[in-house]
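Listed below are the structures to be examined.
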Structure P
């Protein structure tokens, strides 16, 4: 009660002992607290005095000079202003803000005391007096609790170092980065005095958790029927901080075999930053509604943090560092840290075969009697501020990429394919293509898939603890994805097909696609058939509210909303500027005119809602989800005659976004 009054200007409030009375029927107790409020005070003036405080910083100070603090700059860190009602809790927060400024300069043991002088006109003067204490260097950093993880894996995430000045904000950042590895249940950093008053020892105590998983199982979904899956992965292989994984998935719509290796510190120091290496190999068969895509190949990806250079060039890094030092822990994951901005360059080689039994596939020029090859380079930028890369509950994630697949990268030089490729190029009139003006890079050489793909992803995570501590287990997630594929010819196997897990739940797997009408055979009199060509543009938006159900055993619930669509080459995103389909207006589907997505879809988007259960089982994360389409395609819809079901149930293994 006293704290409540003191936050409203009553600095001399007194709360006496409560008077207790028992009711006549002895069923109730009444409590009465005698309160003497005293006067209500407003702030008359606010001052800062003490060690290292100066009215103005000297000009031309050496870079290695001892820190000094300008009085005006310190006062700008306070929220309580002259003329406002005095608030004891706000004064405490303002003192903390000033103390953090000192602690970031190495004064780990700074002590600040407020001095108040009340006046008869119900105002008071507040002077904050600062005792800086000694400037402290970090003498030693100990790492404990890591029985499997090597010390270096933890130390390389730290942003405080032995022999350097203590910094409170860098200490918090170090703890956040160690937690974000996903190898530990908790990371706790404690401090104690070193061998001298101006020396400090840090102890990084971690509690390791299982980072290796082996799982094998089966599931069911409306679209894929029985799904068999198996996975073995280790996110901290041999305690080196590397990730090794292999997986297999089998169903009526997919056969996927995949191997991945990731070393985030392949080269530990290039201009002060590590070089990341990622390798992957895969063999997949994906069954679409009109064809099958078989592929095998691999990727080699190198990543390098460029944020330090970008932050220094723009001047933002110091400003954001100051903002982080002022921020409460709940805001820390949302303030950009340029150390988490990375640039990736990936080289990819993929052998693609399309099921040739469908005449329409051959009509689109995809039957080559030889596998087609994709040889590409992909440049991407990632800004990852998630508090945990495996199970994020706060922060955000941004990614943008451009991928170029071109004969310039050697598709025609693959073993056994050079002669056929050159012959196909000559037949197409592409003699000696040294450069690629315009769409020249995309011209087919017979055996190569050539395209430019642009992609962008944005994700955000809001922890309920940001609002109330009791809601810390609740997480609001959002995901938005854009994609554009630029090609010179129709590449149905590179286009976008939506519906199902990780796109728009509630709709049949890969059923959302532009549709064409083509011949069913080379006989001109043969009937026309509907063929889903895929879109060269896509938009996906997902929102999830995840909450604990039985947190002790890793069971959580989720409500979700999905929206998105795939658009053809002659269509704009969200159908902006596109009128009703003239082609569909001339057709009849069953007894009615064909369902037209351009006129039937709100904002040009398919959308769904749903709920699910997620279990972080001993075998890995499992997802059971039911999606309800909000805009259902009726039976006999052009391109999807079966129509949408009232709901779709799907089971999957792995994390959400």
Structure Q
């Protein structure tokens, strides 16, 4: 049995309330979060999005494709907001029309790189992560020089050499604009084999996966559970050119063979996107394909024979053109749910098409809960990505929005999951050793209370998009994972037992212990210091702290990094204290008293928990003198047990008070 050591620090379990909590299950927060961009594309085909933890701080950052506009990278600030760092990261490009994005560690150096697909005017783009917050465009040097109208890309190690390869589906050739009325055929796809040292070789024809369809979506996925990666291709105009295809990896022999017709997945439709998941919990993967019209849902019914069960499961979606899609457990009840992004195209279908959220009911059926969950926004959506942006244990949704009108008011959509009836969860991130660093293509089986769930680590799917590279399990009412089995791509297996719920863990291939990932906010006051990783930090300020929790409660030697968030002018002299909280431990009778020295000063008072979730308690101008904030009068602060940091900013001074709610 594999053992998990106890945690580094005492863990404070905090239920932290914010002002937006209400009965709804998702809240659109793009404006409040600082996401202020959209995809501009005259053809209305672009609009990819991705979650990527580019700075390895255990918080998911956001990448938004701009189409004919610049792409945007938004850094997660740990407090529900994001900062546009595109320019300083070196990701601003001109003269390029971008389509889609995926992310992964192509050089196995520990940080995720970015691959961007483009239209027919320029080669695709590969940006190497330099590990210092910046990226370098290495496309030409890496051999990414071929041109086509590329759409989606997916990352996976098809030849099991431990390096991520890149499969790119390409769209259409056309004679004259408008392209949809003058299509002459599909374009061959690209397969870039990773040779190491940031060099790639295009081998699609050699490997039998060039395809000549009008490709819009793809995914590396292990359809037959044999430890190597197969390829799903979703083609537009399948009735006119080439239908959808499934390519089965012949490893250890070279190449792939077509299985689409035999597997009964070769639909001749206008396919747009793909979602992967085991919806019926029978331990094999099922596939949902989006379409202009009825969306097929392929259940694996018998050893690689699939059946379209969309009508039986109420998942057809007839009232729109569907694009990005994902299986995910939004309510942590162990049943997979399904999100579908909708949006009109070419004015051929009705406008104001609404997104769809289908809840898995646990009996193999789904119900449409789009309206009551507040996700039925009528924007023109394309790409879709899924992640837990605030590390609160539930999954959030990012939607790319496309427009060909600069005055349309379009904006990327970010839906925060605010469901209150939360059950338990487990988040798992893999780190390969002989396998690729991200563990893309690996399969994780979770067993709790006799129930078995599987997840596949995804290197790019949906439409033009990629999800967070960790996997998320909803556990329902279960508080212990009895067994976790990792079947690494390539065939190795690791098994772990008795993992507690409601944590995020990292599994390193071949290691006997899993590692808890945890984020904290640390305040160092004047005259104080803290020993982290053998280094003493004494500069006063507020610090972001990423903990790798492996070696025991009293050990501080395994912290990976300490990120300075901001320097703070912290007044800690007890003889000059200008803010006081009493009584403490806190009750509803507690008062926060503070003094303003200047004739008039701006006062801001916030409360934060240890993972950085923050509530603004007061903001405004105050005259000279003593003032009191009565905590009993607060309507946006939910009283729950835990430790809180109250920060009182008066002008250029800051006072930090630690409070305990028993």
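Values as computed for the structure displayed
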{"quantity": "Which of P, Q leads on mean projected area of the Cα convex hull in nm², largest value", "calculated": "P"}
{"quantity": "helix-only ellipticity at 222 nm (-39500 (n - 2.57) for each DSSP H run of 4 or more, over all residues; to 500) derived as -500 - corresponding label from P, Q", "calculated": "Q"}
{"quantity": "Structures P, Q, by mean count of other Cβ atoms within 10 Å over residues 506-513: label with the highest value", "calculated": "P"}
{"quantity": "Which of P, Q leads on distance in nm of label points 7 Å out along Cα→Cβ at positions 26 and 602, largest value", "calculated": "P"}
{"quantity": "Origin of the value 14, where relative contact order in percent (Cα under 8 Å, 6 or more apart) was derived from one of P, Q", "calculated": "Q"}
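Taken together, the values in this text are just the output of simple stated rules run on the coordinates, not laboratory data. In this text, all values refer to a predicted model and were calculated from it rather than measured experimentally. Cβ atoms are built from the backbone, for glycine too; each structure is taken alone.
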